[in-house]
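Okay, got some structures for you below.
Every read-out reported here was derived from the displayed coordinates using simple, explicitly stated rules and does not represent laboratory data. Everything numeric in this text was worked out from a predicted model, so none of it was measured. Cβ atoms are built from the backbone, for glycine too; each structure is taken alone.
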Structure P
Amino acid sequence: MQPRQPTVTESASGSKTEVWDVPPDEAVLRDILERVFRRHWPSIVFGPLIQGAAYEFRCPREPKSISLLDGYLTVHFGGTHFHLCIGENKGSERNPTPDDLRRHRRPSRAEFFRGLDRDGAPLTWGFRMFNGQGEQQITIFFPSPFLTDDDRIAEAPDWSRLAVWEDMAKTFLGRDPDPADRTGRGFRRG
């Protein structure tokens, strides 16, 4: 696999992010989500990030099941679960999903990302998806060397926390570990 190259985006607030697009098709998304929730569930933080709200949840335990039905991937932890549209949602024969809702629900964009600090050094790493209207469906944050497991600022970077990013980037982007990932100074300035 030839390593994919990122594009750089800039948000309305001026923050820059490197983005690696992946095909938003059901098979690719299922592979990505199955890998991250089966292999890396203890260390990820996930939820939708929308203007005015950020939901950051941790998996309560290893998923009991991950299944796909009518375009929706269900990650079930035993009680707690979520459904995420990753493909064509047709509905039933008696109650078909209208075309406009099919287009709205289906992912239109999926990407791995690396958020940059003001100096252009990596600060955050993850994966996110957007539906057919460009609304965010989910963001999955991979462990940051600059944060502890309990979400506190680390005294010193723990570069071993890049393992999830490096696994996902190698598997889905064909990228070897990047020395640039170890150039950041974290959330503290001084």
Structure Q
Amino acid sequence: MIIYDKLTKAAQEWPNKAPVPTTHTTIAPPVTDQPVTWLDGGWHVGEVPAVEPTPEEVAAALAQAKTVKLAEIRAACDTALAPLAAAYPEREVQSWPQQIAEANAYAADAAAAVTLLRTMAAERPSLGETDEARVAELARRILANAAAWSTIAGPIIGKRQALEDAVVAADTPEAVADITIDLGGAA
């Protein structure tokens, strides 16, 4: 028996009782000078008719487009925010939430338990004449830095969130692709 490759149209001998691979057919392609394509169980001469994707294919394409765009948005946000923390060691940056929490606690009550601030301030005599003056100055500086960070990072983070909302709301891969990422950056 002769079988034909559905992609290349190449013919080859095949054992009579052997199953035909799914990439091949026993139907000979027509002889013509026009394009010939295997589609939906038969050969088509000329331009291949457009095939509508299944709902599952559409959903998968949309999900993939959203996943890629969300990753691009997050990477752009990281890039835009990176200069804000570039001057600090990574482990110190990881302590910022605790520093801010302790600085707020100290601002509300100077007797608050602020172990991190007290140990940091103890190593910085230039902050003040006494331990309490150093802790107070360090708390003030931390809160000032946090306010400055919020002023600069807030718009970038807000834009990222708006872009993510747009991606979630998009209903086609084309709509996702049309979303332009512009977060600005740290000044």
**Report entry** Label whose coordinates, when mean count of other Cβ atoms within 10 Å over residues 124-131 is calculated, return 21.5 (choices P, Q)
**Finding:** P
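Name the one structure among P, Q that Cα Rg over 2.2 N^0.38 Å, for residues 12-99 alone of 2.28 was derived from.
Details: P: 1.27; Q: 2.28.
Label of the source structure: Q.
For which of P, Q does distance in nm of label points 7 Å out along Cα→Cβ at positions 60 and 84, calculated from the coordinates, equal 1.8?
On the way: P: 1.8; Q: 4.0.
Comparing all candidates, it corresponds to P.
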**Report entry** Source structure (of P, Q) for distance in nm of label points 7 Å out along Cα→Cβ at positions 20 and 116, computed value 7.1
**Finding:** Q
Report summary line: Re Cα extents along the principal axes in Å: value 98, 34, 25 computed from one entry in P, Q; matching entry is structure Q
Report summary line: Calculated from one of P, Q, mean count of other Cβ atoms within 10 Å over residues 76-83 reads 12.9, and the structure in question is P
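Of the structures labelled P, Q, one was used to calculate distance in nm of label points 7 Å out along Cα→Cβ at positions 132 and 172, giving 6.9. Name it. Can you show the working numbers first?
Numbers: P: 2.2; Q: 6.9.
Clearly, the read-out refers to Q.
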Report summary line: Value -18000 of helix-only ellipticity at 222 nm (-39500 (n - 2.57) for each DSSP H run of 4 or more, over all residues; to 500) was derived from the coordinates of, among P, Q, structure Q
